[in-house]
Structure formats: structure tokens, C-alpha cells
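FYI, it's all coordinate maths here, none of it is from the lab. Just so it is clear, the model here is predicted, and its values are computed rather than measured. Cβ atoms are built from the backbone, for glycine too; each structure is taken alone.
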Structure P
Amino acid sequence: MTTATLNTNAFEYICNLVRTKSAIVLEPSKTYLVESRLNPVARDNGLDSIEQLVMALQRPGSQKLTQQVIEAMTTNETSFFRDLHPFDALRQQILPELIEKRSKERTISIWSNACSSGQEVYTIAMLIKEHFPELMGWKLKLVASDLSTQILDKAKQGMFNQTEVNRGLPMPMLMKHFSRNGLAWQINEDIRKMVEFRVVNLIEPFPILPTFDIVFLRNVLIYFAPDTKREILTKAKRVMKLDGYLILGGAETTMNLDVSFQRAQIGKAVVYRP
């Protein structure tokens, strides 16, 4: 495959396609990122360059190839117990409070958005299993979603390499909730069965969803323009309980986007209430 620099027209086509399908904005400086992510896609489809890939994308019947491109351009950075503080807040205050409030209906629903390969939602599931075993007798709904079918397939398998389990996962939890599978580790079936994985593109109309007590929307708004952020926050609020919790990434906020969310501090974690 040629290593020639990506031409301007091809780069602009990819930028427009990614923005249309995912609302992710690629800056002009991201040429290297497009090349590193899409050269393998071109090669896997028998194409000699990204320019040829762009030509193929413009032909009728290119929906599958388009999906491959969007999935390749989606950032899937994640880890177990990422940033830690939101999970401390979940364990120390949020879940105990909700368990008391929901004691009659015995129902709790949690949504992990942009779940990537599943570390966040599996962290939540393990935390519940470890610290709130009474919820195993409740109607507990853990929904994890992403726009990438490929990454969701990986998440459903719950298979992680040594580097992935080394990132944030305490050794006692690895020993208790994972089993060796060749050179990898697979999270145990009882944890996997707690999670429902769904394809959700945040910029498209949401599918039918339950009303959630807790919505994790972490480290994803940073990729969108302000208007798109506002739209996503509005849609997220519609599927939240009035006394629910929205948890964003450390570099994200609802400030100047949706004034109806109230900021609250729980320990070292910042959360938002609708």
C-alpha cells in the first residue's frame, strides 16, 4: 500500500462523512489519525490507498464500508475504574441513597454510554456484586451502548488482554471475577449476564429505553461541537429519573450547555442532577 500523504479532497470527504454519521469533528491537524485508522480498513477491503477507499465509499451499496470507516474513526479509550472518583461516589453515596429511595419498587436502572469494550459497565457490575449483593434480588438493569457494532461484540465477550486488566483493575477482583482464557482473561458469566448491550448513536434519535436512575456519559461530549453537546444532554435528561444522576468525564460539564442540570460534589467526584 502506498504511504503517500493523504490528499486534501480525500481528507475533507472523510471529515464530512464522520461528522455526518457521528458528529465527531476532525480538526485539520488530524490527517495522521485518519491515515493510521483507515489504511488498515482500505487494506482489508483490497484497496491500495485511502483515496481508493473514498471512491468506494461514494459507490451505491457502500453502507457496510461506511460503518467500518465510522467504527475505525471512533476513539475507544477506556479502562477499569477509570478516574476512580465516580465509582467511589457510586459506592459511598449514590447507590446507598437510591437503594433507600427505591426500596418499594426494588428497581434500579443504569446506562453506560459510549461503553467501548465494556470496562466501565463491567466495573459497575462488579462494584454492585461486591458491595450491594441485595440488588441481585432486585430488578437491576445495566444497559451499555456504543455506536460501533464491532466494539460491542468485543464487550459482550468480556475478553481482555493482560494490558487491559492491568489498567485499573484490582488484583483481588481479577482473581474473583475473571478466568484465564489462553493468554487473555474473560470476565465471568455471572457478571456478563448482568449487562444488556445495545447499539446507540448519540446524535440520532434514541431507541426505546427505560428511565434511568444513573446515566454515565463520560469522556464522549468532548468530541462534539457545543450544539451537539446540548442536543445530547437534552435527550439524556429525557430518559433520566427526576432524582437521578448524570456522571460526565472529568473535563466535561453541563455549564453553558444545559442550565437545568444542577452540579453537585460527592467526595472528589462531580455529578449532575436533572
Structure Q
Amino acid sequence: MTFDPDAIRSFEYSRWQQAATAYAATFANATGPFIDSLLDAARVGRGVQLLDIACGPGFVASRAAMRGAGATGLDFSPAMLAVARSHVEAINFDQGDAEALPYADGEFDAVVSNFGIHHVPRPALALREAHRVLRSGGRVAFSFWAGLNENIAWKLLFDAIARHGDPEASLAPPPGGGFGSAAQCADALRQVGFGDCATELVRATWHNADAQALVESLRAGTARMAAMIEAQRPAAMPAIIADIDESSKRFRDADGIAVPIAAVIAFGVKP
């Protein structure tokens, strides 16, 4: 399929508009454990002027404000911004495009994005914009999901669909870019002018009541994975759920299943 940034943007927009009301109760439980490590990588503390790109319901910006930072959130989804504004009235949340930030050069001390950069059509443009709005010496940090060997929740789903469904069934447009490894995350930062670039692998655990709840969390609170799940034949879903249930037995605890997940946090400094 041909790369089409408008098609990607339209797909992502519709998906996040749809996920906005359910995200906090579903997939936020997977992304939330990485917020403090992300803010630490950007050295966010008291007095820091922070921009959170693809802020969603505002959890990162809110956590930064709790550290004493002056936080601004930006997202392209009005539905997500409505959720953010309803939860945190004291923070400014703006609607805008990560590839064309509506801010002046050098306006921020830190720019972060928690699992947002890879969703824009052209991640390099978003990182270049992050570089532009940072002051000299400012820090950038973004998180990206690590590979399937680290992210067991993703592996459980993909393996089950490969055995009982169709991994290619989704009609989602191909992403404009992304990061297949930690090295690619750091390289992307260097290519737009950041220095002292490095990455950190951070592990966490994602709790769900059972296999059905895990799949429903992915369906309700993600974009591409939700599209893949929804594209499966209804008749195949019981076998997919049963496969995940069987494969996740070793991760069961008193509250359900506690599945290992991991993220790469990439960070750098504007010279």
C-alpha cells in the first residue's frame, strides 16, 4: 500500500476519538506505569516548562504538574482533550498537530510523549518540531513499545490471531514510520539534531481480570490493535480468547493475570 499521511491521520483521528471515553479505564493501565520513567528521562521537576505531545486524557501533564512543572498538553483529538480538561482544569490543553506545533521556538524546557510519536504520520517531523520548540539545553523523551519478547501481552494476542484468525485482516493504512528497536529510537533523535541520545528499557506489569478483559482493553483503548481485533471473524474470537487464556496461565495471580510489558524510553538534549 502507498504511504498516505492523510489516510493515516484520518485513521488515527477516528480511532482516538472513539477510544477517548474508554481509555482511562482500559489501556491507560498499560501506559500509566511508564509515566514517571518518561518524566525522569526528561528531568521534569519544579519550574520546568513542559510540553506533552499526544497528551490524550492528560495523565502525563497532570503527573508533571504534581512535580511542580508548568505543563501544557497537546492532542489532535477533541474527545481526548475534553476528557483531559474535565479531569485537570488547571492545565492548558491545546488542540493541534504534532507535526506543526503551535508554539514559538524555544518555548519549553522539556518535551515528552508517552506512546504518541509513532502514531503520527511522519514521526521525524514531530521530533523535529519538538526540537524547534525546546530551548537550548532542553530535553526530549518519548516512549515506544519494546519488542514482542518483552511485551508478553502483545505476543499473546498476535500469536493467538496467527493461529486462529487473520493477522492481515485489518484495513488500517500502513504507518508512516515507527521504531523497530531501541537503536532506531535514538537514531531518530540524532537525525533531527538532538545530542546525548540514549535509551532505557523499562519493564512493568499489566493486570487484567482474564483473557477476555485483556482483549477488550486492547479493543477499547488502542488504535491499530483495536482495528486488527475488530477485523477478525466473529466465529474466530472464542478460539482466540481461549488461546490467550491457555497461554496466560503462568501469569495468573489472585486478581487475574499479570502480564509482563515493557517500553523503550528514548531521550536526548537540544545543544
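At a glance:
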quantity: Label whose coordinates, when P(r) over Cα pairs in 10 Å bins from 0, in percent, for residues 19-114 alone is calculated, return 18, 53, 28, 2 (choices P, Q); calculated: Q
quantity: Answer label among P, Q for the case where distance in nm of label points 7 Å out along Cα→Cβ at positions 195 and 219, calculated from the coordinates, equals 5.1; calculated: Q
quantity: Which entry (P, Q) yields the derived value 2.7 for distance in nm of label points 7 Å out along Cα→Cβ at positions 27 and 155; calculated: P
quantity: Distance in nm of label points 7 Å out along Cα→Cβ at positions 171 and 211 from the coordinates reads 2.9; which among P, Q; calculated: Q
quantity: Relative contact order in percent (Cα under 8 Å, 6 or more apart) - structure with the largest value, from P, Q; calculated: Q
quantity: FRET efficiency 1/(1 + (r/R0)^6) of positions 107 and 259 (r between Cβ atoms, R0 = 41 Å, to 0.05) - structure with the largest value, from P, Q; calculated: P
quantity: Origin of the value 3.6, where distance in nm of label points 7 Å out along Cα→Cβ at positions 43 and 251 was derived from one of P, Q; calculated: Q
quantity: Volume of the Cα convex hull per residue in Å³ - highest-scoring structure of P, Q; calculated: P
quantity: Which entry (P, Q) yields the derived value 12.9 for Kirkwood radius over Cα pairs in Å, for residues 67-138 alone; calculated: Q
